[in-house]
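**Student:** The structures considered in this document are given below.
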Structure I
């Protein structure tokens, strides 16, 4: 029967295509958007493919220019309005890899590896669906200056504090080492979140409270509650998990405030894989944090900074760990090391030895897990676009928000989806049972046609029928299962985006998403990647920096020093010291009450 349905659906599709071409309708104009929903042919792409040229930065020049600003020898406008440290760079294939080369007249050449599999990277770039809205320059409320908005980003990161209770290596920022404390006041937190509501298009985004360690900040719980009250349904925090492990009541309080996801630092399975973080029982701390967060109803995302030669052998074990705990863990986010913060002074030889790319990740997962295929199962994170476009079409006129869209450059992030049975822990890659690439193409045709809601839903069901291979699906995962789960998550239900954010519990099969997010550093910086991630970010003085501020010219260092709350000495004298765990000591944990398993409802 499934094979027959697939044959019928394929036979009917040419008629659907002809109908849509003949009767294509104008796209609706939702009230949250600056204009009508874009059709696929109206989207634009950055320069892609190899060889190509781009603008980059000289690492040595950046540090020199930044120092002059931080020391007061140059005005901030030297960073904001000039083009300091910029050099041209060329990306090209050489010796089975893709490399970036650039030469500074003062400091000489710099070379870095971008990919160890050119064919893989070309495929990922070829699947980029195009940019979202390119809005005209607008003025942010209260800021009184213009800022080009390249479409709303998918994550707003709010650093509540630069204090941390660990001394990690690697560390993407200089936590505990800059000599001052930068901690947002409550008015600052409110203003940042209020300003985020004014950015057009008014899409949902993930609001992530970070640091330092955000759970040390006094406004952590109120900030979560305020973000939820504004209407952001995906509120998360980036955490090392120590406080959640030691205080189960704190995990429950965070959930009650509206925390949906904990982005948990997780370097590998077992104490040895976490030993470089300098806490004696850190793996046990992670396990306890996962238990307490799950018991409170907070989803866990494992965030793994991958360093070649340090923990790249843990890629498969971490994903297997997530599969074994699929009732608690929704996403594994691998983050290839970015030599920023206290790591930007890395020596060239060490950098080359530790450099890890997204192409490394795809092949390591195949070798270590044995189930995924790099050229079939991985897609750019921006490939979520056609699915978000479908949600926008189905919700047009019904929701005050647009769907979350990740429009990042294809070289910034990749992802793959695994189907996991939450009881048996059986796993198969989604692309093994569903032609994801073909479905993306079908969805572009459907959303371009902009037919009435009932017609759109019928066409989506037909597309799923023709792209689903029942013979390669695991037992119990049927076409009906796929239809129910897909339509549940794409706006077919409810009258607003996110209304059914927690209904995944009703399905026995969970989609475990495995992502790779590669943040740039000074050695591989590409302005063409950066410009696609820009969203305004406000501070208490109305200055504007951008989501790429942790790399590039070093906006993090400048902004935090400009608005430092106190020197470390003054802070300790007036506020007291917070604990910093750095000597391989074991942390105290409350007595275990037993293993935690969240109930799984039948599908």
Structure II
């Protein structure tokens, strides 16, 4: 019985050996190549196609097992292995087996990445409320077959995202050929009320599901729903302060905006439009704005120091606020004086005028009075308001300005020179000074009162001509004299006095010109040229002298003429008829 069992076992061993030898005979001299195909996480990839090429010739094709393993026999030569796994990248491995003497060639685990490569320009972003993020996304198909994907998103509540082409078309699905690259934009609409850290996911549903996470940090944004140029003021107790501001819809869509003012207890605050109508709600289109005022009444019992009034504008879940600061102080005036032309020129007898602006830059109104220091006693002055009324003082409210005119007549006879003086404007708690000056100009003017420059004289006679002059200027004129410029032959001119030492403004003086005519002077008109000179004054005149012959000479001439006529008549009677 035992021998039979041994015989059966021996027969089975012989049979197995024969089978092995018959199967191994074709692989004698070949190399057994073994490997394992896994994804990037190390998981096996089953049912993938392994193609082996000698040059460009396909020599065999096998599938990976459930555990990702594969094995094949090839000659000892250079081979190319192509790995085709659906949804995974196409991979090629070149192996030189010609130098290998081993029976088995073991490849390291072959890792395949997904065929679809999705690359956003970044995966962490910082933005502000209400902004729109445009994130470029590149998608590459590294696989061996066309792949079709649907587009989905996973976003926080209230968020919205979409995938668009570069032309702005929304993409809900796409196909991409092997080796192709598509470019898209991931557009993320950040809610106006978002704040903090958020995650969104771009999901591509294809052969595999691809999830691309994006981290977004949202900062609070100043929506600038309200703008004001001035946000602080100095005020008194029981006074009123007005701030101008503008409400702007910067929310990008139509909105109802509500306004709310918060002030210290006991204060009265009003919000009014530019027509002074109260309001608290306004509807504005995107980009539209309105101008308004914030009117604040400060109670008399308010404390000195700084107080805050807050104005809020809210709409679509967001708010903007401005703090207006009011510094309550004790009342005071601050008088300022400005003169465009602080120096004036005037002749004696004329008036110097100054335009003076008086401004109260303090917080309380005050009566402003005026004083002039340094003006000579002989000088008087008047102050007039803009209506021409003579005034001694004015009242200025806080921030008010008024122009006055200071008039100073320069006395007649005032000596030329420069006069400096000070104008002081006094309020209740302040005063301001302005240095002014008058340049007194000398005006020398001499007038000849004599109108008729004609006298008659006879040969050998003396005649007197009276030359009257007057000082019509504003300054004394000294050393006035008459100078003879030219005198005809047979005429002599004497002058008395030689000069007038001084002539005050308005006074008159007289020169006597004595005209002596020589007896040899023939009858006719003679002209004497003379000048009146003083200071820088020179007046030239011509005096006409009409000379006549004396009476006895005329009679002798007449007798001689009669005798000549008688003699002529005698000779005519005696000899003329012949």
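Coordinate-derived values only; no laboratory data. Quantities reported herein were computed from a predicted structural model and do not represent experimental measurements. Cβ atoms are built from the backbone, for glycine too; each structure is taken alone.
**Student:** Compute relative contact order in percent (Cα under 8 Å, 6 or more apart) for each of I, II and report the one that scores greatest. Kindly include the intermediate steps, with their values, before the conclusion.
**Tutor:** Values: I: 21; II: 7.
The structure with the largest value is I.
**Student:** Here's a follow-up. For mean projected area of the Cα convex hull in nm², the calculated result is 82.3, so let me know which of I, II that is. Walk me through the numbers before you get to the answer.
**Tutor:** On the way: I: 26.7; II: 82.3.
Clearly, the read-out refers to II.
**Student:** Also, quick follow-up: Ranked by mean count of other Cβ atoms within 10 Å over residues 50-57, which of I, II sits at the highest value? Present the calculation step by step, with values, prior to reporting the outcome.
**Tutor:** Numbers: I: 17.8; II: 13.8.
Answer by largest value of mean count of other Cβ atoms within 10 Å over residues 50-57: I.
**Student:** If helix-only ellipticity at 222 nm (-39500 (n - 2.57) for each DSSP H run of 4 or more, over all residues; to 500) is computed to be -3000, which of I, II is the source? Write out the running numbers ahead of the final one.
**Tutor:** Numbers: I: -10000; II: -3000.
Of the structures listed, the value fits II.
**Student:** Can you rank I, II by Rg/Rh (Cα atoms, Kirkwood Rh), for residues 394-433 alone and just name the one with the largest value?
**Tutor:** Details: I: 1.16; II: 1.12.
Across I, II, Rg/Rh (Cα atoms, Kirkwood Rh), for residues 394-433 alone peaks for I.
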